[in-house]
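Trainee: Read through the structures below before going on.
Quick note: the coordinates plus some simple rules give every number you see, no bench work behind them. As the structure is a prediction and not an experimental result, all values here were calculated from the model.
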Structure P
Amino acid sequence: METGMLHLHSLLRWVILLLLLVGLFQAFNKKESIKSTSLWLMIAAHAMFLIGVYQFLAGRYGILNGLPEGVTSVMKDPVYRFYRVEHPLLMFVAIALITLARSKAKVLNYKNTGWLLLIALIFILVAIPWPFREVGAGRAWFPGM
């Protein structure tokens with residue numbers, strides 16, 4: 001089950017990135033369809049969050065699997081620090097920004113929606129475990145590869 005959840009979590013990143021790019025285009029070009037795009041983006045982001053919480057608790061680097069030697073060793077190890085601190089924190093902030101952007105999109109506040117989505121996109125791009133990250137922290141471009 002852990003592998004399936006990890007693959008689903010990895011696959012959803014592409015859905016969210018695509019919806020974010022579409023949402024940015026719609027917000028900055030003042031398209032009314034931003035209402036539905038922002039809804040689907042928020043649904044995908046919250047589903048990703050729930051899967052991420054499972055991974056955070058029971059995944060390969062999850063809390064239920066124990067700490068390597070204590071809290072200070074987590075901060076010294078770049079892989080543990082990424083998966084237990086940096087990735088969850090940045091993604092939580094990005095999902096909060098996406099949710100806030102959804103509330104702005106409902107009233108067609110295009111400018112604020114666009115900026116919130118742009119900041120969320122930057123946070124997500126920084127927090128994704130790209131293949132070129134430090135050894136052990138990177139993931140493949142597509143799940144199972």
Structure Q
Amino acid sequence: MKKEAKIMVVDGQGGGIGAAIISAIRKELGNEITVYALGTNSIATSRMMKSGANKGGTGESAIVYASKKVDIIVGPISIIMPYSMFGELTPNMATAISTSDALKILLPLTQENVRIVGDPGEPLPHQVEEAIRIIKEEWNE
């Protein structure tokens with residue numbers, strides 16, 4: 001039996017990663033799942049909203065608030081790194097996301113000075129497919 005799920009997709013800068021994730025969620029899971037688009041800036045939020053999110057919010061307050069209300073948080077690994085995304089991701093945002101009780105599904109993409117050991121270097125579409133597989137697994141529990 002499928003359960004009700006609220007998924008928060010977080011992205012910054014241009015919102016392209018978040019938009020790809022939301023588009024894939026809609027394609028694979030339809031409109032039964034509630035998707036929140038949370039951007040570090042309004043451009044990212046707008047692009048994710050155009051990809052099919054139910055609700056959107058921008059900035060620190062929205063991200064901190066929504067982190068407490070969702071079942072799953074999806075985004076690039078940099079969403080748990082303070083000052084990532086060229087400083088757009090604040091320490092309060094990173095703390096709220098990383099301490100949330102929600103399951104975190106993090107794509108190993110970063111422009112920061114970080115190397116992820118064991119990262120297969122898969123392209124974004126393959127990483128999004130894996131994220132969707134995990135969401136389906138959680139949703140169908």
Structure R
Amino acid sequence: MRASDRIRHFVAALPLRPGLRVLEIGCGPGVAARLVAARVVPGMILAIDRSARAVAQAKAASVAEIAAGSMMVRHCAVEHFTLDDGETPFDLAFAMRVGALDGRHPEIERRALECIRSALVPGARLFIDGGDPLREIVPLR
């Protein structure tokens with residue numbers, strides 16, 4: 001799979017293991033999500049994005065992962081994200097280059113973090129870019 005060194009380095013640094021349920025915020029065309037899906041089987045990743053175009057690209061490029069049940073893609077802005085009825089919370093979340101979490105929009109960021117917190121299991125972790133190669137948002141709870 002084609003992926004930039006930046007994305008590969010970021011995903012490699014995530015504390016992933018088989019069986020995890022992972023939430024990606026701002027998936028774009030789904031490159032990182034596909035890399036994560038391969039590392040968490042029999043777990044899964046839900047990739048969300050506010051852009052309908054990005055969601056369509058991610059779905060088109062991830063047919064095998066979606067069919068296998070290791071990846072789902074949903075059209076949603078993070079500051080409006082909620083679990084579907086009966087959906088199991090996530091063990092880990094991450095975002096790369098997501099404006100809602102980069103500090104430029106404090107009210108959107110506050111709402112986004114509330115939505116993320118409510119979608120995660122207790123003790124789950126949230127990672128964003130901006131570190132070397134990632135940074136953990138703490139305290140998340």
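Trainee: If helix-only ellipticity at 222 nm (-39500 (n - 2.57) for each DSSP H run of 4 or more, over all residues; to 500) is calculated from each of P, Q, R, which structure is the one that comes out at -23000? Don't skip to the end; give the middle numbers.
Mentor: Details: P: -23000; Q: -12500; R: -10000.
This figure was derived from P.
Trainee: Then there is this: Tell me which of P, Q, R gives 16.2, 52 when you compute Rg and Dmax of the Cα atoms in Å. Present the calculation step by step, with values, prior to reporting the outcome.
Mentor: Numbers: P: 16.2, 52; Q: 13.7, 42; R: 13.7, 38.
The read-out was computed on structure P.
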